[in-house]
Structure 1
Amino acid sequence: MPSVSVGNVKLGRGESIKIQSMTTSNTRDVEATVNQIIRLADAGCDIARVTVQGKKEAEACEEIKNLLVQKGYNIPIVADIHFYPPAALMVADFVDKIRINPGNYIDRRATFKSIDYDDATYLRELKKIEEGFLPLVEKCKKRGIAMRIGTNHGSLSDRIMSRYGDTPFGMVESALEFARVCEKYDYHNLVFSMKSSNPIVMIEAYRLLASKIGDKYPLHLGVTEAGEGEDGRVKSSIGIGTLLLEGLGDTIRFSLTEDPWFEIDPCRRLVEFVNRTKRRPRGERISRNVRFPKGVSDGIVIFDQKDLHPDMVVFSDLDHAIELLPEIDAPVILRKHYDVSPEDLVIHASCELGSILADGLAEGIWIEGDYDQKLLHDLSHSIMQAVRKKSIKTEFIACPGCGRTLFNLQEVTKRIKSKTGHLPNVKIAIMGCIVNGPGEMADANFGYVGSQSGKIDLYVGKQCVERNIDEKDADEKLIDLIKAQGMWSDPS
């Protein structure tokens, strides 16, 4: 794999894994955005991304870049583009990389309507993509800057979903349509990503992409809208860590609903752990169709249980387990003792235990160590829920926020979590704007999406059921929707 240069940073074979994050300030606010980027760089961030919705944000990027240089910072800047190609063409004069979303760069926002394309009609659509995308390809090639073709599961186009389904295959094909245009015109300074809020979908999509492109291009890894706190770190460590352990991935981001500089430390912990852990063979998800024996229902062991059922298998040597698990026709518990800080425990256990669970190779976990039992209990449940083995609490799909965000994401997420966090088998998406909002509703029961300043749209599944609600009323209306769908229970 030839390395790809993003400013003064190189991505690719032989290079270290680089850490990224994204500002949450309004990009037009040059001073605030520069201050966030400086704080990110000081925390160890290698590449910083800013949202560029329009021409004013594009113009601001020139000032941002110049001011950073004046202050002695040469961290590469990436412009994040959705819906508006003219902004990409403008900002390409000032930044080190352009990120485009193939789901909405040329195609309109998805309406989730199935469209019947014959081959000739579909080819005409591909021609429109080439015509609309080529000016940016030519400009990036001329300037020698990089581009990330970044697919989001939550923003696939109607065209792709009608042709390939709302699937990892559709995610990959969405990116490859744009990549073929780049290669046709001899532009190869590309990075790819396949992000989803579901770690299982994310892992499958990256593996499928890698099977298609080999090691031609670097990969940017991330679980999008991972949420905050332990849950966000668990999901990200499972998705990103699984792939890093297989040798996939050149740059990473934890998309947490927190201030962006708090994303850097867990990234660093994960990279350090992976760098000293034995690489694993490329995996694939399997279905074992095994069940716990009668009377045994919990896949979590949180104390030294002497009477484990004889029809269950416990593995402590995880490397040995990976070789044998596909042949075992009985429930498997993964047992691991840790002697690291609580912060590292979350990252390490999620990565190595979660990666095996995510591939369907085991049914439960037994985490040991000198830790508070509640920490072990909560972490175990978070890992099991992230890999879809069980559901004991509400799952929140919460975006990290950016300059497009229309309300205080951190405050709202904490508030909604405090009111609805006790509902097993319920998924709530909290999205700062509509870029990925409607699409991520596909993996959520309910959605809370910023529509304009101070206004919220509420969703049931993919359907918007209430529009432009005052933010002060939105929490209770969301709870009313949950009750109306028969999914509410009072806190115990």
Structure 2
Amino acid sequence: MKPPVWVNILVSAIILVLVLGAYSRHFDNSFQFDDSHTIENNVFIQDLGNIPLFFTDAQTFSSLTTNQSYRPLVTTTLAIDYWAGKTFWGNGLITTPYHITNFSWFLLQIVLMVFLFKKILDKVRVHPWNLLISILFAGWYAVHTVNAETVNYIIARSDIFSTVGVVAAMLIFINGGIGRKYFLYLIPMFLGILAKPTAVMFVPILGVYIMLFEWEIAVMQLHTAFGKKNQSGWMHILATGAIGAGGFLLTRQMEPQWIPGGTSTYNYLITQPYVIWHYFKMLFLPTQLTADTDLKAFADLSDMRVYGGLLFLIVMVTIAFTASAYRSMRPVTFGILWFFLALIPTSSVIPLSEVMNDHRMYFPFVGLILAVGWPAAQWVMSTITKKNPFPTAAKATLVGCLVLFTGYAYGTYLRCEVWQSHETLWKDVTIKSPKNGRGWMNYGLVLMGRGEYTKALEELPNRTCSTTPIMLTCTLT
């Protein structure tokens, strides 16, 4: 019943080739967005001697006072990349070493995800196909077009580092041994928090895992967890919660000021069900990706998209709760709840300046891919017998997955081209987010920088524009 070893090796090799091909031309892509004040104009990263200072002073993170977050691990890696660029390329602000770092940690995360998925699937049923299935799940994530923004956007390595911290912590915990006995899994979680506070969501994610796979109870039976036999589980949950809360409070204490950027909690909150639905759709058809959205917070409950989003949430929660009652389907519950929990920092009551952002899908998609992929994997495994250990259904599914992965990899390749320069990025924004004034302004500034004032006007349809040798002014109409 076990698939041939060469199948696992071949599939892994194909996925690796697809990932390398998808990101092959991104290593020279330019700095974008917040890279300007965290890297290009940040004098602190130009001296490795400042590394101890990164852990005591959040002002070293950015040259802008309103963007000075406490993310010392991120700043430390930026300083190392600056040193590497200056040492080996002769320029500390060449983007290649920064992209190499992002991509390397991304690959590390993919490898960790393979082992994490297998551990989770083994909890349900030890099956000889679990490894291949885990490779396919992680491969889907690796080539997925959505992740291109996070990998290309250098300062978004905070999402990569924090997600690696969560995945590594979960893997160490599940693996048991001294890592669990001596709470060593808390180390990657805490380091993840030092990269981005979203890693604190490991706390409830761990709680969900313990409930489903160790206590083996359904979500609706949570009240039965308060028993002596569950003392060990509660001990780990409480210890993780204490360290997680301490790490989160540390980041808030160290930051000189923290301004979320949004204006209305109410308007932001009623918009998020639709945003979460949008994120879910992007797992299957990532054709609406944009570096700078033009979606605005909904004004009130008269917007029907609010109810469409709420209906989606109700359906997903119902599926998660129902699936938890069946041991074989608990990976679906775990994946859905991972998806929702990972979105809490950006899709809840904290009104951020942008209601939606592509890189916010990076962490949640780890769980969503598990939730969506497991039912299909269950069906394939049901066709496997001793007489037919590699049935036609399994072969067809495997080939179909690799074809699908090729399509996602090509989409990733195209998104990497979009992130190549300011011109390519902002031109894409004007196409994908035509109501985004910042996108039009920045694209116009790129053209003006080359003295192409006429082209700048031509590229701004449905706008009232005027130009001088030093200024381009446009009004949306």
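Computed from the coordinates by the stated procedures, all read-outs in this text should not be read as laboratory data. Because the structure is a prediction, the values reported are computed rather than measured. Cβ atoms are built from the backbone, for glycine too; each structure is taken alone.
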Exercise for review: For structures 1, 2, calculate percent of Cα pairs over 32 Å apart and state which one comes out highest.
Suggested key: 2
Check your understanding: Can you tell which of 1, 2 yields 23.6 when mean count of other Cβ atoms within 10 Å over residues 72-79 is derived from it?
Key -> 2
Practice item. Output the label of whichever structure in 1, 2 has the greatest value of Kirkwood radius over Cα pairs in Å, for residues 256-359 alone. Key: 1
Check your understanding: Among the shown structures 1, 2, from which was the value -13000 of helix-only ellipticity at 222 nm (-39500 (n - 2.57) for each DSSP H run of 4 or more, over all residues; to 500) calculated?
Key -> 1
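Can you say which of 1, 2 returns 2.1 when distance in nm of label points 7 Å out along Cα→Cβ at positions 296 and 432 is computed?
Values: 1: 4.6; 2: 2.1.
Computing distance in nm of label points 7 Å out along Cα→Cβ at positions 296 and 432 on every structure in 1, 2 gives 2.1 only for 2.
Quick one: relative contact order in percent (Cα under 8 Å, 6 or more apart) came out at 19 when computed from one of 1, 2, so which one is it? Walk me through the numbers on the way to the answer.
On the way: 1: 13; 2: 19.
Checking each candidate, the match is 2.
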